[in-house]
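Asker: Please go over the structures that come below.
Coordinate-derived values only; no laboratory data. Predicted model, so just to flag it, every value in this text is computed and none were measured. Cβ atoms are built from the backbone, for glycine too; each structure is taken alone.
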Structure I
Amino acid sequence: MTSHTLRRRTALLGALALATGAATAWAGAYEDFFSAVERDDADTVNNLLRRGFDPNIRDPKGQVGLTLAIQAESLKVFAALIANRRLKVETRNQQDESPLMMAALKGNVDAVKALMARDADVNKEGWAPLHYAASGIKQEHVRIIGMLLENHAYIDATSPNGTTPLMMAAQYGSNDAVQLLLNEGADPTLKNQLGLTAVDFAMRVSRTEAAEKIATAMRRRQPNAGKW
């Protein structure tokens, strides 16, 4: 073996060793990152981000750290991630849920504000953030509905099966959410793919007050609709 060949082999082995070491180090960082998200350990997350760790990396179930932080109410980690310029706020999980949808579902007003400030999509196709906000029962969910509408969320957004935010509010949300959507112009006459209106959604869980609100709005639009 010539000295030139030996030097090339030595250099190659050295490069492979460095690559293996780096891969091992980042493998440990991967575990540290998701553990820190769960513990709301912003110091560890910030340290990893300063070292070049990808804030958009997914866990084995396809979830990104930002969504997990919202789910776990790890508010310090959320703040660390949302401040990172490399963060992609529209990275979705395997169920096509965005971080904004998760923040809307949790009733996290501050997270919704922060995500919209980073241009999170309020009108993503399919299930939208407004559907998720409308399904909550807290006053924070009502506030988020208003915030989304102020940011041009489509009030009659339809899911893949034709469900609207008003239908979600009718069955799962609060009466205040139903009233706000109606006040803002939600169409109570729309039907999903099964032919169900928002009134039907309310009545299948015996929510008569919500049903009455929606039926009144329907009669205003269709005076000859009769009683539900």
Structure II
Amino acid sequence: MSETGKRIAELLLSTQSIQVYSDRPFVFVSGRVSPVYIDCRRLLSFPEARDEILEALAQIARRDIGLDNMDVVAGGETAGIPYAAFVSHYLRKPMIYIRKNPKGYGHTNQIEGVLDEGQRVTLVEDLVTDGFSKLRFNIGVRAQKARITHCLCVFEYSSDALDLHEGKKNLADHDISLHTLSNWDDILSAGADTGFFSEDSRNQILDFLKDPGNWGRRMGFE
């Protein structure tokens, strides 16, 4: 667990960007059902927390990716767009954004902005679960004969303790390297230190993480 990961987890908790269900669980875009929801978009409303996160993302971009290996910064519709805008400004890099699907009018673009053939794209996103939504963005980039080579995220649904690295593996299978600031080990550690999670909530989250694809079915929510 890194100091950065722990600090980002503390910011997520202090801004109430983590919600645990009471009556009904949360349903992700993928259809996966979860007892907990992380809303990184909420962080944007807190300038001091936002600045820390953007500095951390920019540091990873410089240190682990390398500015010479980034031609374009991209944000995915919709949550990734503001993060990509801030990061591209910090790094003084061109920015594009990627629609989930080509728009149905005008030029019918899926990519907004300038993306040239052969360019290497760093996708900036708020979080990653299984990685499949990022791969759908890559289809649009590939259609323009460019490629996503790195994905930079605030939070990853992963855990070293539980050997859960679904998103990283799925992206790696398509030659995309994943770089994240924080994960579930950080959240659960910070939550224990602050008493944020009740024992029941913590157990529900651990139960979900051990089998995220089937938790909703086992709990009778599907």
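Asker: On relative contact order in percent (Cα under 8 Å, 6 or more apart), which of the structures labelled I, II is highest?
Answerer: The structure with the largest value is II.
Asker: To test your reading of the models, identify which of I, II gives 2.3 for distance in nm of label points 7 Å out along Cα→Cβ at positions 98 and 146 when calculated. Don't jump to the answer; show the numbers that get you there.
Answerer: Numbers: I: 2.3; II: 1.0.
This value belongs to structure I.
Asker: To which of I, II does the computed value -17500 (helix-only ellipticity at 222 nm (-39500 (n - 2.57) for each DSSP H run of 4 or more, over all residues; to 500)) belong? Let's see the in-between values first.
Answerer: Working: I: -17500; II: -11500.
Structure I accounts for this read-out.
Asker: Comparing structures I, II by FRET efficiency 1/(1 + (r/R0)^6) of positions 42 and 186 (r between Cβ atoms, R0 = 41 Å, to 0.05), which one has the largest value? Write out the running numbers ahead of the final one.
Answerer: Numbers: I: 0.60; II: 1.00.
Greatest value across I, II: structure II.
Asker: For log10 I(q)/I(0) by the Debye sum over Cα atoms at q = 0.07, 0.15, 0.16 Å⁻¹, the calculated result is -0.22, -0.98, -1.10, so let me know which of I, II that is.
Answerer: Details: I: -0.33, -0.94, -1.01; II: -0.22, -0.98, -1.10.
Attributed to the structure labelled II.
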